[in-house]
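In the part that follows, the structures are each spelled out as structure tokens.
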Structure I
């Protein structure tokens, strides 16, 4: 368990949507260096921090197989060099049936992947006869809740739309999670209306 008297400095990097791997990696590393200089022990990045574009109303991030993903490799190397833990909010990983996985990673201070989480709850909604969103059309959803034990505490991993499903956070908490991460590419309209409220609600849950 976390020592209640122990303060942990966690940096939340606010990267911007980038159209390709290299520009996404360059921005993430530049911001991470600033955070370390400010005293960060854990570096966290947003959902789709490995690049993000849109095609119509759908997210269309660049994706690659995990073993050859340049952003993942670059961030693993950075964690090893700088001796810091990283939460990669998510990057797009090549998945089955021509879809991709919206996958989050925790990297330890030796540059090793110690946890993977695939987003469970996909953003499939119908707002009207003319407006609907189907994340499942391009993303293969995960099936398993994930916690990760580290020397800095027990972490529970979630991503974006997961935030609207209280049972997931109860399950993570009851399984021992002490810090719950919710990296997100929340839209501006729902973000302004719901983001803080939902985070507080899940903390209460």
Structure II
């Protein structure tokens, strides 16, 4: 975000992390927090929300941009615009998505990307004022090749160790590989999706229509 403020250029990072969990700070107040720290890789984030999984088959997008409008920001419009671009990448593989909640999924929210009502990706955004400018961070987590049953079991076990009553449902989540497989194509769907995602986000200097320009 600091580099974006200094350069005025948007940045796109598509990345993976080691297997583990990212939790909001309130989780550190859970009765079983100290015990969980000793048996699982857990990272605490400053923002709210719920439990987020990381690891093999899960990819992240971090898009950082410099606000050009100078006016008040409407987070729902930014979510809608960027989720539409993410949807284009999925559509290139023949998968139609829409935004909405998926009760029973990890870190559920209004701007999940869903396939037939099942969570395929989650999104978040954050803002900082740097060098007198508004810098936005849009983040998405994609389930590209995961087993929803295993994911739900592992997440439920973690919540149980923490002493929480929340439980997750495998039927509320899905993955790109489960939805489209690899029919007659030598290139894995994950690779095709990531290439399409990169292409759909090129030139995004600001996520709202009418505020884009190429570097």
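Only the coordinates and a few stated rules stand behind these numbers; no lab work does. This one's a predicted model, so the numbers in the text were calculated from it and none came from an experiment. Cβ atoms are built from the backbone, for glycine too; each structure is taken alone.
Taking distance in nm of label points 7 Å out along Cα→Cβ at positions 51 and 123 from the coordinates of each of I, II, which one would give 2.0? Can you show the working numbers first?
Numbers: I: 2.0; II: 2.5.
Only structure I yields this read-out.
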Worksheet, complete the sentence: The value 2.6 for distance in nm of label points 7 Å out along Cα→Cβ at positions 139 and 163, derived from one of I, II, belongs to structure II
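If FRET efficiency 1/(1 + (r/R0)^6) of positions 75 and 131 (r between Cβ atoms, R0 = 35 Å, to 0.05) comes out at 0.95 when worked out from the coordinates, which of I, II was used? It would help to have the intermediate numbers written out before the result.
On the way: I: 0.50; II: 0.95.
It must be structure II, since only it matches.
Out of I, II, which has the highest value for Cα Rg over 2.2 N^0.38 Å?
Max of Cα Rg over 2.2 N^0.38 Å: II.
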Worksheet entry | Which of I, II leads on relative contact order in percent (Cα under 8 Å, 6 or more apart), largest value | II
